Structure 1
Amino acid sequence: MKIRKKAPKPAPSKPPLYLVGYRGGPPSIDELKIWYDLQYGGPLTYLDREAGGRVNANHGPWRTQVLTSLSEPDTTQWRPMLSWDHPQLGAVSPTTSAPSTITDTVLVAARLARGLTLLTQGTAFDVLCHEYLNPSDWNDRPLNVFSPCDHVTVQHSEGNDDASEWFHTLGLNKFGLDELEVIQPRGLPDSDTIALLKSAVDSVLRVGQNQKVGTCVDLPTLAQTIRFIKHRTAAPTGRMMAFRQITTDPL
């Protein structure tokens, strides 16, 4: 007898990667599949199709979960944090994924969220980046292109005192990694710090794991080395997450 393996379920402690608000009714799963196959070559396949439009969607070995219509209790739970009045919501959630496939899993999730947004002319909310995406905001990239800036943003706010500024990433948590931060005195150029964090994101994603405090990583494109000097938690979007503070030294 052949034993059928169950498809992975979303990690229960993790929020969706994307929420999508619809102007009209939600698209069908079959509509989403046709759009995806035309855009990205497919084939997009489904496992464990459930009532309410919940499926595990596969593209090759990469899997994510799509729910085209959230229940009213779930919609009510999310509505206070969303700056829109869409009456219906869909969600794209991560499934458990090995470090070797997490990047492709995040890519598939983003493409499916883009599809839901374009098919309904709605608005997507990137939950971990705390960013809204209208149909024109999505970057249409080829299937073999991965750009970290599509999935990770750099934020800037005041520090805990009047003399400092706080720069940090949002979105590395999608890949199972801690966010990065730089705390610096007021008055230094913002652009240099933002470029530093973006370059650090590229390096951390290539390594694919969190760096221990005291570790150094070279950033050849900036002729700098970053050192990981502190590990802490903070909640810039209302949800507690882990951060690793970095500083720089010339190469």
Structure 2
Amino acid sequence: MWEFCLTTAKIDVAKSLFMDIKKDLNDYKTVLTCYEKYGAFNIMFACPSEEETLLKNILENNIIKMICSFYKDGYLKENLNLPTHEKIGLTAFKKALLNFDRETDLFIISKNLELKNTLNLDSFYEFKLKALREKWSELVALANENSEYLVGDEAFFDLLRFLVDNLEIRENEISVFEKENGYQIIADECFDSLNNEALVSTLIELSPKKINFYCDKEDAVANFLSKIFAERIKVSYSRSMEKIFS
């Protein structure tokens, strides 16, 4: 029997990790529980010894994704000083920075991550991932040093488009439909009832090679997406799915 305990003081991290790990372990014979003790949240895990290697990979993948999302997002919020722009623009910019050069982030974390029997996630981030934070610091410094330049819309969109163009392509083609209660994305995984910011954030996260955007009239969000995805997006002013598929 292999046993493992992951500890963090961040309740949001503990909840998210627990649910993601639980979902990934549905098909395996494992014991998984989470509890709080002395202000720390502990995720306890146990599996048969013969499944240790396989399930270590599942845990490592979830831990790496958490650092690349939650911890990096916290770092950007704490250190990034951007000029005032409309909310949708700032959402897109921060999301693009969050996903920029993600492959290197993954490599640095995986190189330093070794699962034994216990792991304090907060300490691992603070002491083992200094090189990762230095890399993020360079990216933040570049944005902050050019913040005055980014006041103008043209310069802001030039940089935003550069960041988006250099994200790893994760979807070949997706379709977006305008609906009465927001937007729907149809891809390998469907997303429904997205507001403006959630739509933009999700599209940058998916980084598709091609976007088909369907709406019934000129749409401000479609115009915004056309500025940052350029030739990768095609806007059609018809949201009738029956008509489209016929």
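Quick look at the numbers
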quantity: Highest-scoring label, criterion being Rg/Rh (Cα atoms, Kirkwood Rh), among 1, 2; calculated: 2
quantity: Origin of the value 17.0, where mean count of other Cβ atoms within 10 Å over residues 32-39 was derived from one of 1, 2; calculated: 1
quantity: If helix-only ellipticity at 222 nm (-39500 (n - 2.57) for each DSSP H run of 4 or more, over all residues; to 500) is computed and equals -14500, the structure in 1, 2; calculated: 2
quantity: For 1.1 (distance in nm of label points 7 Å out along Cα→Cβ at positions 208 and 232, calculated) the corresponding structure among 1, 2; calculated: 2
quantity: FRET efficiency 1/(1 + (r/R0)^6) of positions 144 and 216 (r between Cβ atoms, R0 = 30 Å, to 0.05) - structure with the largest value, from 1, 2; calculated: 1
quantity: FRET efficiency 1/(1 + (r/R0)^6) of positions 16 and 184 (r between Cβ atoms, R0 = 25 Å, to 0.05) - highest-scoring structure of 1, 2; calculated: 2
quantity: Of the structures 1, 2, the one that 2.6 was derived from, the read-out being distance in nm of label points 7 Å out along Cα→Cβ at positions 80 and 160; calculated: 1
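All of the numbers you see were taken from the coordinates with simple rules; none came from a lab. The structure presented is a predicted model; accordingly, all values stated were derived computationally and were not measured. Cβ atoms are built from the backbone, for glycine too; each structure is taken alone.
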